[in-house]
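Readers should treat all values here as calculations from the given coordinates under stated rules, not as data from a laboratory. Because the structure is predicted, anything quoted here is derived from the model rather than measured. Cβ atoms are built from the backbone, for glycine too; each structure is taken alone.
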Structure I
Amino acid sequence: MVWDWAFVWSILPELATGVVVTIQATVVGTILAAIVGLLIAMAQRSRNRLISRPVQFFASFVRGTPLLVQLYFLFFVLPDIGILLSPLAAGVIGIGLHYSTYMSEVYRAGIDNISKGQWEAARACNLSERQTWIHVIVPQAIPPMIPALGNYVVMMLKETPYLSAITVYELMNAARGVANSYYRYFEPITLVGLFFLIITVPAVIILRRLEKQHSRFG
């Protein structure tokens, strides 16, 4: 194996396209996971079992099945019942819903850490349940959870290569296409690892600083 810089420079634009798709999938998937995860955590606390039980089953089912199986279901099975999704849409929905169930546990732990006095104070102020969540509970619960949520974002980024299984042209798929076209795997696969390091290492450093800051002032 001899590293060929000329080959590297020639394939960088194509890999860069894959990087952009990887980042897009991670960002949109994170937004979806954060919103749905919070809704799951809130629904699981509902006193109405017709709401809490189905949501608990959904969260357990998603956590208990592999992400790859879920991606295949969204992209290959749903068209049989008339639901057609583009590869990127199926990938984002799949990875977003998958990690929403994990983020919901982080939210649940943060919400459980809010003292009962806060709930009682909200009721004493005649706040509705919706107002209590929006103005009292969520603003206090989320800041301490940011480092833990961030860890799942990093994990989500590192699992975007699964999206290549449903033909999403993300980084790994782009590298594999280049490698198969030129029969050279050393440079493209190595560059995939480097690109992920370039993205994840700064994110991990930021998360560590957030954790230290929270432990200092929390």
Structure II
Amino acid sequence: MSPPIKVAVIDDDAPMRTALVRLIKSARIEATAFSSAREFLDDPVHRQVDCAVTDMRMPDVDGLKLQEELNKTLPHLSIVFITGHGNVPMSVEAMKGGAVDFLEKPVDGEALLAAIHRAADRSHALKASRDEMIAIKRRYERMTPREREVFILVTAGSLNKQIAFDLGVAERTVKVHRGRAMEKMEADSLAQLVRMAQLLGVHTVAEPARAARLGPDGNDRSRSRRHRNAS
């Protein structure tokens, strides 16, 4: 069973606040009321909600300023705006900032509840993606510089033999580093490793690494050096 959706209702109009909370709770959704954006931001509960339903025009911190603050501190938290003084530029700015919906008062109950469900789904997906990214970065930081090199080359499609040639090491050494990279990244398959590299944005570094080994004439510098040394 899915956990209940938690909603923050932020409006300086007490009767409107009460009506919105009553409507939301009638749909078996948890709702907590706040009389201002500052009260909401100062309460620890703001980090636990799945959706913020907020009035656009409020004293001190208005809806757009609240959205700007949340985009910095809780970028996964989705917002549904309600207003009695809506206009096109304001709604466009709100939607560009990531708002799920922009509803005018008097609010249609079904439209609001549908927007809350969309907002909660979006918040859950964004938070899961963010948590996954944090975990992947932590795993990546556990690798040694050499393991990262092998990780990048492997996920770019290079074979162990090619990687050994690129790095100037034995193929068995590459296999050891590759195994450690798989272990530290907690990957069960090469496909998982590739996806992690794509999320980290490091999968495109391999080709420049190989290109750096080539001279301006396209000849392999390392091969030339080995030939000269053999001579």
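Computed values, structure above
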| item | result |
| --- | --- |
| Distance in nm of label points 7 Å out along Cα→Cβ at positions 69 and 181 derived as 4.5 - corresponding label from I, II | II |
| Test item: distance in nm of label points 7 Å out along Cα→Cβ at positions 141 and 189 calculated as 4.4, pick one of I, II | I |
| For 6.3 (distance in nm of label points 7 Å out along Cα→Cβ at positions 5 and 125, calculated) the corresponding structure among I, II | I |
| helix-only ellipticity at 222 nm (-39500 (n - 2.57) for each DSSP H run of 4 or more, over all residues; to 500) from the coordinates reads -18000; which among I, II | II |
| With Rg/Rh (Cα atoms, Kirkwood Rh) derived as 1.24, matching label from I, II | II |
| Test item: relative contact order in percent (Cα under 8 Å, 6 or more apart) calculated as 30, pick one of I, II | I |
| Top of I, II by distance in nm of label points 7 Å out along Cα→Cβ at positions 21 and 157, largest first | II |
